[in-house]
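Okay, got some structures for you below.
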Structure I
Amino acid sequence: MKKCLFMLMLAMLTVVLAACGGSSAEGEATGNNAGDTADDSAKTYTFKLGHEAAESHIKFDVAEKFAKDLEANSNGRMKVDIYPANQLGKENDMQQQVESGTLDFAILSNGTISSISESINGWFMPFLFDDLSEAAAAASSEPAKQMMTDLETKNMIGYGVFFAGQRHILSSKPLATLADFKGLKIRIPGSPVFESYYKEVGAGPVSMPLPEVYTSLSTGVIDAVDTDFNAAVSQKFYESADILTLSGHIVFPEVVIGSKKLIDGLSEEDKKTVADTWAAAIDWGVTEGIAKNEQLLKDLEAAGVTVNELANVDEFKDLSQKVYDQYSSNATIKAFIEANQ
C-alpha cells in the first residue's frame, strides 16, 4: 500500500512540474505581471492606457500614436489597449489606478496631477508664456524635468507634457480692461492657482463640473468661462457666450504618466523603448496640438464668435507677480518661474 501511495504522489508531482514548465515557456506577460519569464527579449506585453478625451481631442491622437509606434518599435512585442472617454473612471480614479499599479499608463490633465504633486503647479503660473511654442521649449528645462521626477514619490513615472492649449475667456460681454473683470462670475477648472489669479484681477471664480457650464452660461449663473479652444468648440459654449477674449493667460498641459510598479519590472532595454516612444509621441503631440488650436480658432470665428483682445496685457501681468510670490515657496516652482520670465 505504501508503494502504491508513493507512485501516486510521484505521478502528481510530475503533472505539477510539467504544468509549471509549460507556463514559463510561453514567454507572455501583461502590463501588470511583467517578469514571468527569464528571457526578456521573448516577452510580450499588452499595456492598458486610459484618458478622458473623445476623438476630437489631442489626448486621443497622442494615445493612438504611442500605441502604434510602441508596437512597431518593439517588433510587435508590446501592444497597448486604449480606454478613452473615462471608460476606466474619472481622472482621479485613473491617477489612483496608475499609482497602485492596476493601470499601466494614463494621460491626465495638469489640474488632476497638481492636486497630488505641488511642484507641477508651476505650469499654471499666469502669463509665463506668450504662446505654446514657448511652453513646449520650457518642458525641457531642469525645473520641468524635476516636476516629472517628483511624481516618483507617488509611484508614478512622468514622461512629459504636451498641451491642450492656452486658456482664454468666452463671455457674453466684451472684456478688455481690469475694470471689466470686477465681479465677473467666471467658471474655472478646479485649481487653486486659477482661483488665486482671478481673485487678483477682481473676478469671482466659480468651480463647477464641465457638463454644467453650458446651462450655467445660458441661465446667467455665470458670466464667462475660462476655456481652451477645444472645450469651447466641443462643448459649444459659444452658443451662450459668443465673445472670445484672446488672453492666453495660462497654458494647460496634459501629463503623461506610467506605473512605477510596471516600469521597474521591465528590462533596461524595454524601459528605454517605452521612454523613447513616449518622448516621440509627446513631441509630435506638441506640434499637432499647435496646429489643432489654429484650426479651432478658425472654427470658432466661422461659428460667429467675436474675437476680442486685452487692451493692456501688462496690467494683468503685473498682478500675476502676486501669484508667483504665493507659490514660490516651492523651490521647483520658483526655479521654473525664474527660468521662463
Structure II
Amino acid sequence: MEKRYLFEFQIYIFLFKAEKIYYPLLAAITIPMNILTIFILIHGKCGLSKCITCYLVAMAAADMFVVIIDVILRQIPIVYEEQFIFMYSLPLCNIHAVLLYAVTDCSIWFTVTFTMDRFIAICYQKLTTKYCRQKTVIIILGAVTILSCLKNVVWYFMFTGQYWLSNAPWFCEVKMHVLQSRIWGTIELLHHILTPFVPFILILLLNVLTVKYIVVASKARKRLRNHNNSPKDPQMESRRKSMILLFVISGNFILLWSMFMVYSIWSRMWEMGYRSIYLPYFVQELGFMMQLLSCCTNTCIYVVTQTKFRDQMKKAMKYPFFLIRKAINL
C-alpha cells in the first residue's frame, strides 16, 4: 500500500513539474493560433458557409478566453505560486470563478450546438433554410452565452473572494457553511453532470444518428446513380467533408474531456460516501492538462481537414514576412 502511494506521489510531482513548462507553452501557442483562426474564418475564404463559420469563430473565441482565464490566470499562478503570492490579497476569486466556469460552459455547449446544426443540415434538409441561418446561429450562441453566465452566478455566492490557489475543481476559499452543507455537494455534482456529461451524451447521440442517416442515404443515392451511370455525386462529397469535420471536432472534445469528467464526478461521489472505486489524485492533473489541450486542437483539426483553411493559414503566416521584405525594398 505504501509503495502504491509513493508511486502515485512521484507521478504527481512529475506532472506538477511538467505543468510549469506545459501551461506557459500552451498559452503561448493557443492564443496566437486562435486569433489567427478567427481572422482566417472571418475573412471568409475557406469555402465554409456563414452558418458554420459563425460556430467555428465562436468556438475559437471561447477556447481563447478559456486559455486566458483558466491557463494564464489560474493554472500558471498555481504552479508558480511563489511568484503569484500577491493574488492571495486580491478579493476577486469568486468573480474569477464565475467567469471561468461560464466561459468553459460556452466552449462546451458551442460544440454541442455546432453538432446539432450539422445534424439538422445533413438529416433534415427541409429545416436547413429555417434553422441553419446566420441570424439563427447568432441567437443560439447568444442564448448559450447568457444561460452559461446565469448558471454559474451561483459560484459567486458559494465562494469567497480569497484565492486558494490549489489545483482542484474549485480554486477559491469556500464559505464554511457552504462547504458543510449537502446543497453544496448537490450543486457541484449537478455542475459536472451538466458540463460536460450531458454534452457528451448529446454529441454521441447526434453523431450516431447522423452516421446512420448518411449510411442509409449514401447507399440509396449510390444505387440510383449507378443505375443512371451518373458521375461523382457532389452533394455526398459535401456531406462527407462536413461529416469528417464534425466527427473530428466532436471526437476530439470527448477524448480530451473524458478523464476530467470521470474524475470530477468520482471525486464528488467519493466525498458523499460512495467509495466503490479508487482513483489516484494524479488522474485529476492529467484531466486538467488534457481538458485545456482541447482549446488549441481545433485549429489543428481545421488545418488537417480543410484544404482552403490550410491555404489561408499559409498566406496569413507569410504576410508579416511580405511586409518586412516590402519595407526593406523601400
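Derivation of every value follows stated rules applied to the coordinates shown; laboratory data play no part. Worth saying up front: this structure is predicted, and the values here are computed from it rather than measured.
Odds and ends about this structure:
- For -26500 (helix-only ellipticity at 222 nm (-39500 (n - 2.57) for each DSSP H run of 4 or more, over all residues; to 500), calculated) the corresponding structure among I, II: II
- Given -0.28 for log10 I(q)/I(0) by the Debye sum over Cα atoms at q = 0.11 Å⁻¹, for residues 48-119 alone, calculated: source structure among I, II: I
- Computed 21.1 for mean projected area of the Cα convex hull in nm² - originating structure among I, II: I
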